[in-house]
Structure 1
């Protein structure tokens with residue numbers, strides 16, 4: 001006798017539909033949606049009240065926290081800088097070889113570092129290599145991001161859907177029909193054969209087809225280095241001119257004005273610094289008052305500067321004498337930074353952020369897709385994936401970037417913070433992996449052992465560890481896990497599987513797996529891969545049980561397919577982060593993503609079926 005739709009099932013389905021819509025439409029923040037869903041689950045009693053928030057203490061969530069901390073430790077110790085030097089030696093300046101080496105290194109690291117964090121680390125590395133070799137950065141970033149996603153399934157270390165898989169399997173085991181065999185959990189490297197096949201596929205795909213799937217265009221972005229910025233920023237953003245000093249005389253109308261008021265004057269140049277008396281500072285805030293004798297560090301075309309100086313009765317000095325130290329290229333300059341999907345800056349205007357007052361950073365322009373905002377930048381409301389053009393000291397910029405609200409794309413001069421701790425960082429990282437591989441410890445305990453080892457040995461401190469954690473990811477993951485549990489406990493997953501089989505009952509296992517994988521990858525394009533996994537794994541397991549298939553294989557197909565998100569830039573945070581710096585358009589993702597999606601889908605199905613044959 002078939003299952004009938006109960007009120008509890010209808011409520012779960014309603015929550016699933018609500019979650020999907022909110023994650024797609026983004027009317028409410030993803031973490032707030034997840035919190036709302038878990039509270040509704042508790043209020044309606046879909047799962048016992050004492051288990052509603054167990055997701056926060058789940059093995060998956062603790063493991064993800066520990067992995068984020070260890071990834072930050074590896075970066076602090078300078079592992080990525082060493083990687084950049086290694087790639088340069090291996091590539092020897094040849095474009096074909098450079099792409100293969102960058103993609104291979106990104107694939108290797110993606111097995112142990114979460115995708116979004118790895119993209120943030122690899123973008124400046126790629127920028128540095130582009131500048132040194134002259135290879136357009138647009139030929140490096142998209143393949144690198146795609147290879148991160150193809151290789152992220154190599155282990156259960158850095159991929160959130162795979163880490164969650166065991167928790168979802170444990171829930172499914174509690175609700176299996178009588179007589180059904182318990183589904184075994186996956187080990188740390190159980191998925192490695194499939195992941196390696198996909199990783200090699202990604203690297204080979206771009207080695208063979210980069211010139212066919214990426215646009216043929218000369219790319220000014222190869223010039224993005226502190227010493228070679230003028231032509232790049234002029235071509236890309238229309239920021240032209242040179243720096244100069246304006247000394248404010250006693251007769252000048254600027255006396256008594258604020259910086260914000262002066263910037264609103266007709267023909268005003270960009271005001272990047274000010275010196276009043278002995279106090280000199282970069283990026284003066286809008287309310288900073290200009291006095292007699294103040295020296296303004298400005299940027300603009302020579303003719304504009306001369307006209308402004310004449311109109312405002314200021315003395316123009318084309319050489320940087322009093323502000324020369326502030327504008328030293330080794331200390332300050334123009335850079336680019338991308339807004340990542342988890343940034344607190346999203347939906348705030350440039351003016352509301354007070355970047356000049358709080359961080360000493362001037363925003364010169366914002367680019368979104370093909371549109372560049374230069375006029376009235378303060379009114380621009382930021383979105384994920386926006387690229388900001390900044391002027392600041394490198395130290396201030398590096399400190400601001402530590403909060404992870406922006407990702408610096410330009411290869412700015414900065415010292416490796418703790419290169420003397422590199423062996424401790426690598427040692428504790430491999431210790432954690434060995435504990436997970438060769439002992440019966442849960443993944444969370446093994447990973448947290450490595451994280452606490454890095455903290456105790458001084459690779460990073462607790463404040464840095466807190467900043468390394470992407471709390472939005474943690475809340476989304478922890479709060480959506482109970483949604484997966486409720487799909488099992490209320491029988492919703494079994495009912496959905498029953499409905500699937502009513503319409504596809506005569507289909508072969510290959511067709512059923514293809515349908516599940518396709519649904520998952522389509523859901524993942526428009527919502528988080530964590531959300532897609534939570535919804536589809538219980539259904540996949542129920543379909544497998546009902547048809548006599550292997551539940552482990554079906555569950556793994558869904559989890560791996562959740563990373564098959566190559567069709568649109570918003571399909572994954574790593575893709576959003578390279579869109580602006582690479583200057584990519586929607587058609588670029590489709591051109592490269594459509595063939596890669598089909599290839600990855602085919603290899604996923606074949607490899608997993610061979611593994612469980």
Structure 2
């Protein structure tokens with residue numbers, strides 16, 4: 001075993017990791033006020049941003065699904081890493097040399113986690129393939145690139161490579177670097193022959209590395225170069241623990257920042273189309289890898305586009321004008337409803353893809369192709385109508401029946417009447433039958449009515465709000481809250497989860513001994529007794545305070561006074577109730593004792609009310 005990472009090194013990784021930088025590689029983040037950032041949650045599908053990042057405390061929390069934690073937890077969940085793998089990746093990013101309790105200054109390579117090993121194998125394979133592109137045997141690959149307008153600089157920018165004409169050169173090369181046969185098989189870089197030896201998966205092909213959002217190579221796409229190659233035109237890495245084709249978009253590692261900046265993504269069909277678009281100054285182009293554009297791809301792009309009810313970006317599909325391209329465009333319209341933003345289609349007048357268009361007419365033609373985009377619904381309607389003879393009654397009625405559901409699916413309800421009128425005009429029909437057809441389709445398509453809102457729960461009560469504010473102070477500003485917070489124990493809290501968190505703060509060492517940041521918050525999470533408490537710690541760690549300024553000692557005093565006042569008032573009510581039940585004549589001693597307890601308690605309550613002036 002490589003040993004356990006020292007606790008102080010883990011704390012140092014948390015301290016030196018800027019969580020916003022880590023998360024922004026997967027999610028577009030925008031200011032949410034109070035120093036916090038917001039984006040679409042990468043762990044569940046949503047249309048309104050509820051994923052909050054608090055850079056000042058290096059933690060995140062989703063108010064929709066409850067996911068939360070620090071940068072270590074984020075990588076564990078987003079990339080399916082182990083705890084050690086996540087710490088090691090962040091340490092490498094921050095330039096921190098980790099120490100392991102049993103095994104000295106660093107672990108041996110063989111003890112790295114599976115994902116790290118598979119990524120490392122792909123990185124070594126990429127280096128090998130790019131070196132091979134310069135060899136004599138790779139001349140057909142270089143000619144293929146040149147014929148499509150890509151010079152040596154372009155090939156280097158996109159790390160194009162070549163798999164040589166040999167059965168096992170890559171496998172032998174990687175075995176010499178310490179990778180096991182099973183690792184190469186698991187990575188999809190090699191497969192086992194009948195004889196039991198390893199065979200390279202790619203042979204005599206031009207290759208493109210496929211990278212994830214962080215830039216790690218997780219697979220390859222390989223293009224056939226020779227007529228006697230009886231394999232498919234394009235051969236991709238098979239499904240592996242790190243490569244899921246339904247989640248992967250080629251070029252997204254280079255395009256992600258521009259996608260977020262411009263609020264636009266251009267979806268093309270192939271690797272060379274991505275290269276052509278980027279080189280023609282359309283830097284937001286991406287492509288699927290050996291599969292059609294689907295739901296998981298939409299999830300990736302929505303997070304990059306910040307595709308929410310409050311912000312609508314542009315999604316532009318480019319397809320060939322042939323039958324297959326038209327079919328793909330109509331399929332894209334079916335998925336269109338998953339986007340909040342506006343969807344468009346760009347089809348070249350000459351039915352050329354972006355790579356061919358750039359080669360034939362230059363960079364400006366590619367930019368013009370994107371600029372001439374049209375709404376996807378317009379294209380979809382035109383394609384449906386083109387299949388029918390609109391000169392006949394039967395053709396017009398059938399076309400109306402087929403087109404009406406498309407109009408019913410338009411997200412923007414205010415646009416539907418206009419498209420009803422447009423459809424009626426295109427069909428040469430009166431508007432009333434078209435309206436009825438769309439209304440009928442809409443009746444089937446409308447989602448069921450939402451259930452009535454739930455009644456206000458204890459969590460939303462004024463007392464619960466004060467308890468939350470007190471806990472937020474301890475989690476977000478422990479140095480400020482300090483002894484004043486610690487002086488009030490769990491007994492002043494009513495909500496059971498709040499009670500559990502208050503006890504966890506004590507078990508983690510108390511606010512007075514803590515320093516704000518991810519280490520402190522994670523310590524409280526670890527000390528929390530159940531999942532509900534852990535989740536709420538994450539939520540409170542990023543939830544803004546209920547004031548429009550930075551908290552100060554006065555605000556801490558006001559909050560804790562209000563917190564304590566509820567408990568004192570409850571004790572006063574209890575004492576008064578007991579006094580009323582005690583006979584002052586026959587039980588004079590008990591009456592005097594209870595009265596003696598009530599007087600100072602009421603004085604304490606008056607003092608707390610004066611202290612609590614200011615409000616939340």
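I have -18000 for helix-only ellipticity at 222 nm (-39500 (n - 2.57) for each DSSP H run of 4 or more, over all residues; to 500), calculated from one of the structures 1, 2. Which structure is it?
1
With distance in nm of label points 7 Å out along Cα→Cβ at positions 6 and 382 coming out at 6.7, pick the structure among 1, 2 it was computed from. Numbers along the way, then the final one.
Values: 1: 4.8; 2: 6.7.
Working through the options, I get structure 2.
Once FRET efficiency 1/(1 + (r/R0)^6) of positions 174 and 214 (r between Cβ atoms, R0 = 35 Å, to 0.05) is calculated for every structure in 1, 2, which label goes with the largest value?
Values: 1: 0.15; 2: 0.95.
By FRET efficiency 1/(1 + (r/R0)^6) of positions 174 and 214 (r between Cβ atoms, R0 = 35 Å, to 0.05), the leading structure of 1, 2 is 2.
With FRET efficiency 1/(1 + (r/R0)^6) of positions 246 and 374 (r between Cβ atoms, R0 = 25 Å, to 0.05) computed per structure, which member of 1, 2 shows the largest figure? Don't jump to the answer; show the numbers that get you there.
Working: 1: 0.75; 2: 0.35.
That would be structure 1.
Could you tell me which structure in 1, 2 was used to calculate P(r) over Cα pairs in 20 Å bins from 0, in percent as 16, 38, 30, 13, 3, 0?
Details: 1: 19, 48, 26, 7, 0; 2: 16, 38, 30, 13, 3, 0.
Structure of origin is 2.
Comparing relative contact order in percent (Cα under 8 Å, 6 or more apart) across structures 1, 2, which is largest?
On the way: 1: 21; 2: 11.
If we compare relative contact order in percent (Cα under 8 Å, 6 or more apart) over 1, 2, the biggest value is for 1.
If you work out distance in nm of label points 7 Å out along Cα→Cβ at positions 30 and 134 for 1, 2, which one comes out largest? It would help to have the intermediate numbers written out before the result.
Numbers: 1: 4.0; 2: 4.6.
Biggest value here belongs to 2.
Where a number appears in this text, it was derived from the coordinates with a stated rule and is not lab data. Remember, predicted model here, so these are calculated numbers, not experimental data. Cβ atoms are built from the backbone, for glycine too; each structure is taken alone.
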